[in-house]
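Peer 1: Have a look at these structures, which come just after this line.
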Structure P
Amino acid sequence: MTGRFDPGQTLTIASLSDSFGTSHMPVREALRRLAAENALEVAANGSARIPATSRARLDDLCRARIAVESLATELAVPNITARDIVQLEGIIHEHETIGRTDSVYAMLGKNQEFHFHLYAASQSEVLIQLIETLWLRFGPYMRLLTRHIEPLLKSDDSGTYSVHHHEMVAALKARNLDAARMAIIADIEATRDLLRELTAEDQS
């Protein structure tokens with residue numbers, strides 16, 4: 001979900017077992033589950049391949065993300081508590097601080113934490129499962145994003161990457177369902193537009 005593997009990269013059970021310090025069995029099961037979610041392509045010999053990227057696939061994934069995540073946001077708004085808002089504001093602060101001092105993967109991890117804390121308030125197990133699947137399939141594009149963002153972190157204002165999160169919190173405080181939905185859509189669309197520039201047109 002945070003883009004640690006390259007699009008098209010082959011992952012063997014042996015190499016993953018070494019990386020995670022575990023036996024082959026849990027790695028094989030994890031690969032099987034990820035393949036079932038279409039997050040990986042598994043060859044007959046058991047090796048796994050990160051799916052390649054394309055603009056068409058990016059657009060398709062983002063359309064699905066907008067549909068599902070905006071619905072989860074709508075359902076979440078009435079359930080958000082004052083404690084949730086404090087926690088979301090804390091995550092934004094950590095996200096921006098990490099953007100200036102730590103790795104891009106930690107920063108994107110906070111981005112993920114913000115989104116899933118919000119979606120948890122939807123109280124929809126089905127929607128959250130669908131969102132997790134879409135985020136898994138979005139992994140190769142997050143790799144493109146990490147490559148783009150990493151060299152900019154020390155010179156750029158990391159707050160620019162959380163502007164829509166601030167809009168979301170403002171909408172939640174106002175209990176403004178439409179504004180909350182538009183903030184989540186704008187967040188996804190901003191990522192999509194940046195990734196379209198980084199994704200080669202002729203890849204598949």
Structure Q
Amino acid sequence: MTNPPAPGRRERNAREKYTRIFEAASALFSERGFDGVTTQEIAERADVGAGTLFRYAATKGELFLMVYNEQLRTAIDEGDRRAAAEPDVTAAVNALVGTVLSGAHDLRNAAVYQRELLFGGPTEKYRGEGLALVGRLEDLVATRLLDAVDAGRRHEPAHAVGAARAARSVFAVLNLLLAQPLTGAHPGADTGEELREQVAQIVQGFLASSVEDTSR
């Protein structure tokens with residue numbers, strides 16, 4: 001077995017600049033939030049020119065997505081590991097999405113991330129990556145739901161459609177709870193507990209509908 005060729009100087013330089021830009025953007029967004037940071041400040045902290053910066057991300061929104069995609073990826077990976085140890089489907093789904101909620105330390109930045117995913121440019125690289133991460137999370141939820149259906153029927157199209165819808169509902173609840181503290185609605189509410197209760201309701205509804213479908 002031959003080893004892959006070592007990266008050339010140009011590739012090493014590109015990786016090093018990406019790392020500096022990522023670390024600078026991550027630190028500044030964490031310190032001052034999206035609105036409190038300019039692309040020029042990010043370029044200066046990363047010690048690159050503005051033109052170089054925009055070769056890696058065309059807008060401040062893309063820079064933001066670049067950073068917070070990694071946070072979402074880390075949360076999904078951790079949730080997947082925790083869910084694998086849960087025999088109960090409701091506990092597993094809560095593990096999958098609970099890590100995303102608990103990992104959102106700055107709710108204002110979490111809200112900006114939601115906005116950029118929803119309304120960013122359709123061809124933006126990092127928006128596409130973020131949406132793919134959302135799709136992965138929904139797929140993980142749907143797969144765990146289907147695993148709880150009777151083995152002889154879980155591959156029927158109706159169950160797959162129902163699981164996908166339930167997974168989208170779980171993600172919608174997660175997004176609403178991430179934004180809730182910023183809206184002033186339900187002050188003092190425990191968002192973690194609310195997520196667990198709503199996930200349980202969605203899972204129970206999906207399982208009930210799969211039993212009803214089986215009995216027809």
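Peer 1: So P(r) over Cα pairs in 5 Å bins from 0, in percent, computed for just one structure, reads 1, 7, 13, 15, 15, 13, 11, 9, 7, 5, 3, 1, 0, 0; which one of P, Q is that?
Peer 2: Q
Peer 1: While we're on this one: Assign the value 0.20, calculated as FRET efficiency 1/(1 + (r/R0)^6) of positions 12 and 124 (r between Cβ atoms, R0 = 30 Å, to 0.05), to the correct structure from P, Q.
Peer 2: The correct label is P.
Peer 1: Which one of P, Q has relative contact order in percent (Cα under 8 Å, 6 or more apart), as calculated from the coordinates, equal to 33?
Peer 2: So the calculation was done on P.
Peer 1: Quick check on the output: 0.65 is FRET efficiency 1/(1 + (r/R0)^6) of positions 140 and 172 (r between Cβ atoms, R0 = 35 Å, to 0.05), derived from one of P, Q. Which one produced it?
Peer 2: P
Peer 1: Right, next: With helix-only ellipticity at 222 nm (-39500 (n - 2.57) for each DSSP H run of 4 or more, over all residues; to 500) derived from the coordinates and found to be -22000, which of P, Q does the value describe?
Peer 2: The read-out comes from structure P.
Peer 1: Going by volume of the Cα convex hull per residue in Å³, for residues 108-147 alone, which of structures P, Q comes out largest?
Peer 2: Answer by largest value of volume of the Cα convex hull per residue in Å³, for residues 108-147 alone: Q.
Only the coordinates and a few stated rules stand behind these numbers; no lab work does. Small disclaimer: the values here were computed from a predicted structure and weren't measured. Cβ atoms are built from the backbone, for glycine too; each structure is taken alone.
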